[in-house]
Every structure is written in structure tokens, then in C-alpha cells.
Structure I
Amino acid sequence: MEKLFCIGCGACLQTTAPDQAGYTPKSALEKGLESGELYCQRCFRLRHYNDIMDVHLSDDDFLKILHEVGDSNALVVNVVDIFDFNGSVIPGLQRFISGNDLLLVGNKSDILPRSVKTSKVRQWLTERAHEEGLHPLDVMLTSAQNKQAIKDLIAAIETFRQGRDVYVVGVTNVGKSTLINAMIQELTGDKDVITASRFPGTTLDKIEIPLDDGSYIFDTPGIIHRHQMAHYLSAKDLKYINPKKELKPKTYQLNAEQTLFLGGLARFDFIEGERQGFTAYFDNNLKLHRTKLAFADAFYDKHVGSLLTPPDKKEVAAFPQLVRHELRIEEKTDLVFSGLGWICAKGPARLAAWAPKGVAVVTRKALI
């Protein structure tokens, strides 16, 4: 029997194993064949009820797809999250793409404060890409959610692909499938063909989108970064790490030995240095609380799950322990909590960042 594939996530459809990728009841499959809309049960529930069913792909599955990219002659479109660049870089991507041309797309540009110049963000992304060993033909900024610069992106892809296939790659939660849906809608008028959500790992196998000249755009599964905050949050709390609106930075004038709590998810300590301003860039709904460093441990133990949320009281027991990362800075620097946001510090200062065990904390040249 000919294999059938879910048009939402790319998984091969099957009717026998409900806990495996591509499962759909036989009756739903028959209806899908009649209507031409073949979706697995997971995509159907996600699209209509925002309900996620866990289906896991192994790291080997992702590596296999990356090797396919390297073995092809194609244009590679790497989508990264401007809000979380370090957490959205695919380790060793330059090695996997094996000399294929690369177009770098910074998504979610609409959440940056409007005062930030586009040219500066593009330059910043170019510099960060070079640090990762990537040398893109061009760097573009888009907003999949607000459909900003979609026509420009389509034109750039058409120019750079030169008749070749296109592979769209990225880690989970960068908005890759939403971006492709926006492109499909611009080209054909069809809406939300590919399943997209804020849940990590929505696309399960590569999805083929035919082009007029016989080539294809391939949407690939999001590569899972284990050190992203998304993998430690409940479904209802993912909204705190996926801003949908322009960030409203909050600046705190801190003295040494003061602490900022980022909800109950993370913590920032100003240990030593002259009084100075620290600017926080997080989802506008995430509540920040200031306290004295000397009382911070007790404050967290008492208030996590109540005053300090997320996580809520029911989730505290399962939430990972916060791990301390100490550092010194001498100049204006972003201190990034992978997948959550960042704090810009002017320095010089001695600082500590606390994040859930397994979540990366990195420093970078200030974006703003």
C-alpha cells in the first residue's frame, strides 16, 4: 500500500500504534482521503484543541535529516530566534551543510523594541553567525507571526536557490513552520497548512512543499536543544518564553548585594560593583521581584509557586533545582538565560545567574 504522510508534521500515517508518530484512527484516515486533508491525530488535536501529545524522535533521527541536507545540492535556510540566538544555533551546522549556500533568517523581529535599528540587528546577527563558523549569503529579519518581510524572504530564496531544492532548518520553537505557512499563504492563499505551535518538536519528519519548477522546499523537524527553558516548563507556562508582543524593557537601579527574581524560573545576583542600571528583556507578563541578596535563598524557598510564578504550586516539586553561574564583566554585556530572555549589564561588575539545572546561561556582546 502506498505510504501516506501527515501534511501537518510530515510523519508517515499509520492506524495501529496510538503512541507512535503518525497515528490516526482508520475512520479519520478514510475521511482525510476523501477531503484531501491528511492529518495525524496529534496534529488534529493540536490544531483544533491546542492539545499536545508527546511523540519523541531520537537524536539519531535528527542527525539523519541533517546528513540528508549535507548530501544534497540545495539552499539551506537557517531560521534562528532573535530573542534566543544562542539557544537557536544548531551545533556544527556548517559541517552538516557541507558547503551548501546558507541564508540566515532572524525570526521574531517584531518583539524587539522599535527603537532598535534593523541594520544594527542584521549586523549583530552576522557577527554572531561568523563566531559560529557560519558564512551566510545574506541575513534577513522576519516576523512569521505578523507576516513581516515574507515577500522579501520569498524573493531572496528564489534568487539564491538558482533552481535547487530548499531545506529550512532550525531548532525547536524558532517559528520555522509558522514562517513556512506564511510563505505558502503568500504564494497560494492557503492558510496554516503545516502544524505550528509553541510546543517544542511539532514537526516530526521533513515535509515536502512542491515548487513550480519541480524542486521542493523541505520543512525539517526542529532540532532539540536540551538546554532551552522550554523543555522544563508545562504547556500553560510556555507563553512566558514565547513573547508575542514588543518587549517592554524594565531597568532596575541596583546596589551591590541585591537580587532580581525572574518569576520562579531564574535569578540574577548583583554581587559586587558600583550602583548601576540593569535592563531586563523578558516577556511582558513575567513578574520580576527585587530583594536583598542576603535573604534571597529564603525568599525563594518561601515564595516559589505563589509570589514567584511560574512554576505554580503544583509544579514546584518537579521543577529543576536552580544552579548558580558566577561571572565578571568589564563592559556592556548581555547575560542570557537560554530561551527565557536576558539582562543587559553595563559593568564592571561581579554577577551570578541562577537557572534550572540543564538550562544554559551565556554572555554575549550587547544586542541593544
Structure II
Amino acid sequence: MRPTRILAALAASTLALTLAACGSTTEPSTPTSAAPTSAAPSTTAPAATFPVTIEHALGTTTIDEKPERVATVNWANHEVPLALGVVPVGMAAANFGDDDGNGTLPWVEEKLTELGAQTPVLFDETDGIDFEAVAETEPDVILAAYSGLTQEDYDTLSEIAPVVAYPEGPWVTSWRDMIRLNAKALGLAAEGDALVADLEAQMTAAVAKHDGLAGTSTMFLTHVDTADLSQVSFYTPKDTRAAFFEDLGLTTPASVTAASKDPDAFSGTVSAEQVDTFDDVELIVTYGGDEIVAALEKDPLLSQMPAVKAGAIVSLPGSDPIGTAANPTPLAISWVLDEYVTMLADAAAKVK
């Protein structure tokens, strides 16, 4: 990293700490893992030409030279460089589905082992982005194509290194666009396209094993509070979990599309008194365990949903890696695909 960039990074870090002292939700913590140098992938594709310019929702980013030190923030962005053979110097620690509490999910651990790499510096994002920790890894680029960055986050990170943000809005970037945007920033656009094609082929093969899954009308129920079922919350078609249904041959219920009134929102809520709105929902996916299913079946209103009546519910445990299966990411897709599709097919069979 050039000295001027280091100084800018430290300035950004100081600003972040000052904001934290004044009430910001961003509180830095000290990384605990050693940061490896990024490894160049093995490829026969033509070398990318730099500079590379990427337009996104928070601005325009130009990367002058092929990045050697890659940092990522927010969920799953690190899986793109890893899938392409590049080890980040720093990445966000896993805060969901981490069954052993080491900050990395099993498919990431397997990839690091395959690449012969140590675990990168893990950024603790419990209270927001740790700008100081990011700056300390001295990145040449920061990948965040799938993220919830605010404009302030983006501006602060941009003082450290060029930042690739989301193309449309927070937390709605498709897994395809996440791969393509992050790969382009690394000068690996062709390899990114090949990765997308490979994952699409894997999905087609997995779905082909299960007759009767295609066309099932599926809703992702979220934020279910067993103590208060007065509202029905769901992920809209903009959310990556709901969009993944389409990849697996399922369909989005017309009722969910109609209830998704904010075209930019990734979730929505309606009163349980209007639950008959969702009479076209054949299959429900949600987070939780048996207690969630039991609560839905006992509730006088929600139990009237066709999917609940039929017991066509896939409940994903949040404390286990399979809980992340519903949110497709570059490395997780291959790792959980067959199990997730089987769970969907078994539940869908109850309404066929």
C-alpha cells in the first residue's frame, strides 16, 4: 500500500473511532488471526486490462492496478475471491450458522485448506464495520457487492481503498451479480462467468433428482416470534433467499409479490388477520426449529395457511451451517445444495 493511502486509512480509522465515541454503532476490535498475502489463481483466461471501472449504487469505483491485497466486508463477499483462488487478507467473521464459533463456515474452512492458506484476519462486525481493522490489513481493494453499506460506510472505506458496493440496493444483490462484480474488480471477470455457469449446472442437476418440486409456490417466512404471531413477516422477491427459489424451480406466490409493496425492500409484513392473503402458498421456508412449526400449527389464524395445514414447512436451524443454505453464496451453494433441495422436495411432496 502506498504511504498516502496508509495515512488516509488511519485518518478514516480515527474518524470511525471518534464517531463511535459520539454514539456510533461501529466499535472497532482487534483482529486475532494472521493475514496471508493474496494468492494469484491458476488460470488460462486472457489477462484483464486495468484500470477497471465499476459503477454501483453508491458511486463509481476505479481500480488502477490488479489488486494484490484483497479485503472484504459484510456477508459472503470473501467467498468470491476464495472460489477463484485468491485468499483475502481480511474478511468479515461469520455471525450466523457458525456451529463451532471460530468465525468461519465449513465451506470456507475447506477452501482455505484446499488453497493451503491460513485464516485471514476476521473483522468483527457485530456492531458494524470495524474500519480500523480493515485499514490495518492494508488492502488494495475492498469487496462489498453483497452488503448493507450506508453511504457513510462507503465513503469511510473509500479512504482506505477502492470499494465495490452493491449495484442496486442493500442486501438484494443476487449471487450471480455478487460473483461478477467482485470478480471484475479482481481482474477475473472470465473466471467469474465460468463459476456462475458451473453453479447453475449444479443446481439443474440437483433439482432434476426430484420430480414434483418444480412449480411449487414457496414463501420464506421470517422473524417468527412464537410469543407474538399477530404479524406475518416474509422475504420479498428482491431478497436473495426468495430469489433462490426461482433457481431451484420453485415459484413466487402471487400473494407475496402483491404484498411486497416497497419495490426496494427485501422484507415485508402483514397482519395475521389478513393471512388468507397467502392462500396460494404451498410451501413455507423459515428459520428455527420444531417450536416454530408447532407454534404455526397451533395458532388459530396462521394454521389456516395451506402450507401449514399440509405440514409443508422447511425449518432451517440458525445455529447450524445448513441454516445458511437458503441464502446462496459462491462456496455454500455446492456444500449445501443437495441437502437443501431434498428438504424442499420432501416438504413439497406433502402438498402434491
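Thinking only about percent of Cα pairs over 20 Å apart, for residues 107-258 alone, which of I, II has the largest value? Let's see the in-between values first.
On the way: I: 58; II: 65.
Evaluating percent of Cα pairs over 20 Å apart, for residues 107-258 alone on every structure, the highest lands on II.
For the read-out mean count of other Cβ atoms within 10 Å over residues 67-74, a value of 15.4 was computed from one structure; give its label from I, II. The partial results should precede the final answer.
Numbers: I: 15.4; II: 25.0.
It traces back to I.
With helix-only ellipticity at 222 nm (-39500 (n - 2.57) for each DSSP H run of 4 or more, over all residues; to 500) derived from the coordinates and found to be -10500, which of I, II does the value describe?
Values: I: -7000; II: -10500.
Of the structures listed, the value fits II.
Please state which of the structures I, II yields 0.05 when FRET efficiency 1/(1 + (r/R0)^6) of positions 211 and 267 (r between Cβ atoms, R0 = 30 Å, to 0.05) is computed from it. Let's see the in-between values first.
Working: I: 0.05; II: 0.40.
Going label by label, the one that fits is I.
Taking relative contact order in percent (Cα under 8 Å, 6 or more apart) as the criterion, which structure among I, II has the greatest value?
Details: I: 14; II: 17.
Largest one: structure II.
Laboratory data are not the source of any read-out in this text; all were calculated from the coordinates shown. Since we're looking at a predicted model, the values are computed, not measured. Cβ atoms are built from the backbone, for glycine too; each structure is taken alone.
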